[in-house]
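What follows draws every value from the coordinates through simple rules; no lab data is involved. Everything numeric in this text was worked out from a predicted model, so none of it was measured. Cβ atoms are built from the backbone, for glycine too; each structure is taken alone.
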Structure 1
Amino acid sequence: MGNLIALIRPKQWTKNLFVFLPIFFAGQLGNQASLINCLLAFVAFSFAASAIYCINDVLDVEEDRIHPKKSKRPIASGAISIPTAIVICVVLVSLSFLIVYLFSTTNKMQQMFILACYVVLNLFYCFYLKKIAIIDVMTIATGFVLRLIIGGFAADVELTHWIIIMTYLLTLFIGFAKRRDDLVLQKNNGTILRKNTNRYNLEFINQVLCLLGGITIVCYIMYTVSPEVIARFNSPHIYLTTIFVLGGIVRYLQLALVDEKTGSPTEILIKDRFIQASLVLWILSFYLIIYLNG
């Protein structure tokens, strides 16, 4: 059971919390039916993501065996065989679609289409796109946008261009920080851990991180002072939430450029108190603005 859990990586399911952003920002958390549909979409997307992890580990088994951390994964270590992993993958994908088809009450076909897009996109990623520098990170960021879209369909909420842009920029930033960590490991171990790392170097990624971090902060400020956003939330104080976004991004840059500890965004979220505090305060501030304003 422990090896199965390690294979499907439930810790990574925290990434799928993006599914709940549309219902949160729409002020519909109190709508029980919509919340249940979002929860179903979250579980379905989590199963689909775990299925992709299985396929990725099967394809990367040789590379994982020379990685200091990934060598302990069930397939790389031999704890779970490749045929077994493929069967688990098929079961997870089937459950993902069945959950939406049988239990969701809003936009079933649209949600299933988004799930299919995610699975197909990530199959392309596993087999080919992850070998192409820049495209690999852009593909990962697109996966997070798909999480938003399925959340919008589940809650029957129309997404704004702001939430899509901000999600894409932020996940691009985090994706490149993770690539930097791979380069640092490669430099320290003298072993090529990714096939596309020859198209990256530390100077390039450092500049990209600073560029994306700056663009993300500027876009967020533009979002908070946008007349349409102020009108939607009926509050002129949204700009105050910028302090938490700024603090979180700068802290992530510190972890990447100073501490060189950006291997897993999920682990950082679980362990880093500064980023945890920034995220909690950001969510709390929006909760106060959306749900308790007036």
Structure 2
Amino acid sequence: MTRVVLVHGIAQQFKGSQTLLADWYPALCDGVTLAGGLGPGPDEVAMAFYGDMFRSAGHRGLGIPELDAADVEEGLERELLFQWWETSARLESRVPGPETAARMRTPDTVQRALNALSHSAFFAGLSERLMIYSLRQVRRYFTEPELRARIRDRFAAAVTESTEVIVAHSLGTVVAYETLCAHPDWPDLKLVTLGSPLAIPRLIFDRLLPKPTHGHGRWPAPVSRWTNVADRGDVVALAKELAPHFGGRVSDVQVHNGAKAHDVRPYLTAAETGQAINDGLNRAADRP
């Protein structure tokens, strides 16, 4: 009986559903316990895993192609990279920022952005090619319709009649949102988004399906309660509040995750996240 479905973000191509569950499940239970609830049993939680769809078949070594600054494509990849850079520089003094005169999107400037981000708390430890590969995954999701559909189908297959709560992180919040909008016939669900990029203008928000109208995204019909959790220092969740874009029914909550602001584990162990999950699991309380 799957009561909780989890949806991961980018750069998980070398893991699997059980590997991710081993990380996510204890943190989820800790958060629910801190909120005064009782965590779901391990057989009640499923991971909607799609990372393998980004894994190159038959590639030797790490399975990541040799990428450098010249491979960062014009458009979404470069614009997102520069938004990460500008935000990181604003939040972290050790990250050198872009000067106004040097904001041309050239390979040289892209290299400066990659070098600067290597000093940030979030990207520290990531190789340059892994940063670029992560950008590429976001771009591919939005520009390859067949891949996008397959990822959404993978999530849809994990949702059952017993599902009560969807917990999505990073790009997974986009996957969850679009799929929920495409299934208005699904029963009452609670949505918890963590470190979501959904409200980033132009790069993410304006590319959503269904397309937003007049600056407002459609409310996902199966969702009766939506809690969005963001850390102020999370450079992926550039727009911390979703309510201005998806309606006042979204409950926006800020937490502090420490140095790893975008890491899913501190998001899950936060009492605020645990409270949202716990509330979602108490469906009987919502009924007359």
Structure 3
Amino acid sequence: MQREATQPSRPEDYFAEARARVEGHVTSTFSLAGTARLHRRALGLDILCAPLNVVLAPLHALLRLSAFLLRMVRLRHASGFLGRVHLILPTRTARAVEEGLLEHVFALRPDGSGRSIADRFAEALPLQGGASFSEDETRRRAERAAATIKIYTGTRSAVAEMTTALLTICFGAWLFHRLTPGMLSLAPALADTYVMDTAIGNFPLGRGLGGLWYGAFPVGASPLTIVTVALMLIVTASIVTAFAGILADPVQTRLGVHQARLRRLVTAVERDMTGSDTAPFVAREHLYARVFDIADIAGGLFRQFR
């Protein structure tokens, strides 16, 4: 959807129309058919970016938490600087989500000349009759709005991580009857199962007697085997994460999560562009995803010391 020739005369009208477009955008983009089309772009380089994003995600969440704490103690400049640092690597899927958001919700013209998001917002702001800022102030506000958009698109990687963690928990509960919120929890169990099955299969008197023998005298995986299995699981989980939105998007749409998050985004961009309140868009999903990491590490340490 391209920007119409007649623009809303006031900023509040422009952003009210943006909110009104949220429902249609979510329905077309994040339905089962829409997200399947979207994730076709994940075939290729996105699969290579996924493992790196999994590694960078905890650091990204730490930066966001640090920015929030700095803001709480009124160190706004330091908070703003950390808030603009974006460690999540861009993917083709994320770019498609971003472009669809700018075009269909904010009604910005499609980018065909390599212009940045800030350039496109800076173009839109003077068109709003109620806004009268200097060129430098317009640019500063546009850059702030662009940073907010980047934060929003980064939430998809966090949701994908949580989806993969939930699948890991289901797999561990089904196969091992234990809580496995991550690869540190799943790898030892899977490695022990592999070593045990191999030992039973190689027992000289057959698998039947081998099962009885190793049932009484179980064998465990070596540290090297556990590390090897963990690395294989991490690579597999990264690939799953690249496509996890196919499952997560329709569920979030059904529950209204996508709609609520996008409306919060529009409100944050409105503040960035026209208001005096500079409270940033809060991406809670990165912090939620870290809960699974903490549970995974805690579980691994507990089993190790036990």
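Quick check on the output: 24.6, 87 is Rg and Dmax of the Cα atoms in Å, for residues 79-206 alone, derived from one of 1, 2, 3. Which one produced it?
Numbers: 1: 17.6, 52; 2: 17.4, 55; 3: 24.6, 87.
Computed on structure 3.
With Cα extents along the principal axes in Å, for residues 159-238 alone derived from the coordinates and found to be 49, 24, 15, which of 1, 2, 3 does the value describe?
3
1, 2, 3: which one has distance in nm of label points 7 Å out along Cα→Cβ at positions 23 and 255, as calculated, at 2.7?
Matching structure: 1.
Ranked by relative contact order in percent (Cα under 8 Å, 6 or more apart), which of 1, 2, 3 sits at the highest value?
Structure 3 gives the largest value of relative contact order in percent (Cα under 8 Å, 6 or more apart) among 1, 2, 3.
Which of 1, 2, 3 yields 31 for percent of Cα pairs over 29 Å apart, as computed?
Working: 1: 37; 2: 31; 3: 46.
It was calculated from structure 2.
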